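**Student:** Pasting the structures in now, so scroll down.
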Structure 1
Amino acid sequence: MSTRTPWGGRFSEAPDALVQRFTQSVSFDRRLAPFDIRQSIAHARMLGRTGILAQPDVDAIVRGLEQIGREVEAGTFAWSEALEDVHMNIEARLTELVGLAGARLHTARSRNDQVATSFRLWCKDAVRAVMAALDGLAVAILGQARSHVETLLPGYTHLQRAQPLRLAHHLLAWVEMLERDRGRFVDLLARVDECPLGSGALATTTHPIDREGVAHELGFSRPCRNSVDAVSSRDFALELLAACAIAMTNLSRIGEELVIWSSAEFGFVELSDAFATGSSIMPQKKNPDVPELVRGKTGRIVGDLVSLLVTVKGLPFAYDRDLQEDKEPVFDATDTLVACLGVLAGAIGSARFDAARMRAALEQGSVTATEAADYLVAKGVPFREAHAVVGALVARAVAQGTDLTALGAPVFRQAHPAFDDDVMSWLDPERAVERRDVLGGPARGRVLAALDEAEARLHERGDESSCTTSST
């Protein structure tokens, strides 16, 4: 296979070996090969339809590209750094296979619109993979939520016990985050879904090409409207990175809770042995490395976003070689996100939540103090007065080293005449949760409805085969 550069006619010297190694991108952009082959086939067919290339040349080009696709898939394709990038490697091999017809493929095309098209095709594919992985994690969480509708635990604010919740309600909060993450990928897909091919280096071409036909054949909704913008814009990649960074930040919060909840001090959850690791020196250790690494890898993806933001912030229009640096951050971010989603789905799906330990935690911290205040409000006491009265009762319980519920009805009646013996039933966590029968609240009926709705969303997206939770 020839290793001549496509631009060598202007130069009297071959590139220095240092320059060759420094400027090559085939070591990483070879991942674009299947998409580059797809767009080259579409481009060749368009050149044939418009009469720019003879049909025998088009047929030879398509056959050659299909063979190259098989070689790439089989891992037998011989990549060369001397040919700089994935595009020239494929073109050189094509010319080797089909002769001069291969050299005609680049008619009416520049590497500038070529790489932008292949990259957008790759991003569309990656977005779909991310969305599928997000749904996979949601299925795992919903499975646990469906099993723990009756499990109560303290909800926390400032990492202090606050009010009782159903575990299912808390887990559904995780699902809501994932749903918004998925929505961001759906939204950005519409902006990725434009075809740059036909924009040339920056000023299109004099050949009578059919941009709409190529865009349609490649599965794009439309061609890019402006040729300069088409070859120089990478905001679609920035948006993809931003969505990855936000999603990873949400996963990091889930990971943080799993780390805290799996500690001996909380003991709310135990990760499966298959999703935990040990210590090389301390035999007793069972470490939550999976959620810790998810938390740690979040900084890496945020770094990917910042990297590309800084790269493009000062670039003049149209194409600049700086844009070669756009792919590695995107490859890394999407790979990392999909891996984290998959391993978290396994960790959460196989985890054991300790309902008894969670229930015991409700017996400390006066988590139903707000119920006592609401009791007074129901009797006509202004909320601020009720808050002060119950706050004083909590202070008394703390001084005695006990919980608010242990003070007893007589102490409550002493604190305010509106209290009656039935106040103690208001302090029961189960009843406290059931009184919160509000849309988005933790009452049993509301939680079951939210579970049904979340599962229905997944079923509507075609996930019937993987969403196996069933109604209680």
Structure 2
Amino acid sequence: MGNETFYHALKINSEVCTGCTHCMNVCPTAAIRIKYGKATINEAACTDCGMCLKTCPRQAIYVEQDDFNQIFKFSYRIILLPSVFIGQFPEDISEEQIFSELHNLGFHYVMEVDKSTGLLMEETKHYLQQHPRQRPFISSFCPAVVRLIQVRFPSLIGHIVRLKQAMDIAAIYVRKKYIDKGIPEKEIGVFYVTQCAAKIAAIKCPVGEESSPVDGVINMDFIYNKILLSINRHKSQVLPRVPEQYHLTPQSIQWTLSGGEASNYPGRCLAIDEIHNVIDILEKLENDELTDIDFLELRACDHSCAGGALAINNRFLTIERLQKRMENYIKYNYISINKMPRYKDFLVKQMQLSGEIPPRSIEKLDEDLSVAFQKMEKITRIMKVLPQIDCGACGTPSCQALAQDVVQGKAKLNQCIFMQKILTREGLLTPEESMELSAKVWGIGKFEKNEE
């Protein structure tokens, strides 16, 4: 898909937003500004990491999701789950109960996407061997990290492993499986339960592919509540349960947790989680401060997918349940029932990304290098007159961000309250004009508070 249009699942409810700046201050790509007292997102800079969603005290930021009833447009409905979904539930609710309730909700087949990680792991090892000059390899597992690299570290794009991830492989597999049963492709609907906004963006606007094999997305918190409500409603009834499908392995259960990938590859492999930690590592990599690294598993969320913005359970409790699940697989010697290898040749041909991963650099000041250099000099001059305390009172996250916005014609230097004070003292700006400038950032309501 081209780099002109980007889908973003994160939205701001302006009626609820108070412009508190919490989201602006945590955004790793400085994609948020405050205008007229409301937060706004620069879509070109947003990576859908979900940090703003997690930190908003007003719940003004939400994740847009597909209408659940759209599943009924398809005659055969398949739901794909990440393994962390099982970890959302209390331990007294079994996997069989969860799968059974999903069937009751209208799905004909339930599959955990981590079933495909065995094949992905094998193919990734081949990829690492065939592309030694690409070291250090960066996993493409986390779409928020891929978008972060596009936006802030475009020089590192060439290090991203160009293979589809478990969700896509599982969707391709299960669709092929049903087609082989004689079901028309247009009657098959594949839906993914997502723990984060970045996965939604990756499905709606995939990087390196024209389209996604997934037809729709269901937010994890939404489907969790539906299942739990149904289970509690039928507690006194004996419900028919689907047999547990032991198609996972301890390695595949761990895949979505920190270290789940890195622990499977040879050489020096690092597993980094939480977006700011990821940025720190990428900065060191870009500056050649890190050497002799073979593989980087980078996850935007704290403790990886267990800490996803749409996850319900405490991430540590989620990890505990998955670890116990792994231990039980080993203790009771469960035999993995996985028919996916039968489709290995077909799936391997589908696993390579067919398109480019284009840069989306927000730091590029101009396409013309001479003009960009002039703008850079102007930013340097502006920074010399700004207070450089990054207070955010101008509606941008830092003095550097304000300087860049000014040079790009997106803001005015006198938005800075320190500049306003100086201009007022020099008689170049009236108090009324200063108030008008501040109102454009914070909204007039902030200056008309009732004492009632």
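Every number in this text was worked out from the coordinates using simple rules, so none of it is lab data. Quick caveat: nothing in here was measured; it's all calculated off a predicted structure. Cβ atoms are built from the backbone, for glycine too; each structure is taken alone.
**Student:** If log10 I(q)/I(0) by the Debye sum over Cα atoms at q = 0.06, 0.07, 0.08 Å⁻¹ computes to -0.31, -0.41, -0.53, which of 1, 2 did it come from?
**Tutor:** Working through the options, I get structure 2.
**Student:** Right, here's the next one. I have 16 for relative contact order in percent (Cα under 8 Å, 6 or more apart), calculated from one of the structures 1, 2. Which structure is it?
**Tutor:** 1
**Student:** Now for a separate question. By the measure FRET efficiency 1/(1 + (r/R0)^6) of positions 116 and 260 (r between Cβ atoms, R0 = 30 Å, to 0.05), tell me the structure among 1, 2 with the highest figure.
**Tutor:** When FRET efficiency 1/(1 + (r/R0)^6) of positions 116 and 260 (r between Cβ atoms, R0 = 30 Å, to 0.05) is computed for each of 1, 2, structure 2 gives the biggest number.
**Student:** Matching task: -19500 is the computed value of helix-only ellipticity at 222 nm (-39500 (n - 2.57) for each DSSP H run of 4 or more, over all residues; to 500). Pick the structure from 1, 2.
**Tutor:** It was calculated from structure 1.
**Student:** Additional query: As an exercise: mean count of other Cβ atoms within 10 Å over residues 28-35, calculated from one structure in 1, 2, equals 19.1. Which structure is it?
**Tutor:** Values: 1: 19.1; 2: 21.8.
Matching structure: 1.
**Student:** Check the numbers for mean count of other Cβ atoms within 10 Å over residues 20-27 across 1, 2 and tell me which is largest.
**Tutor:** 2
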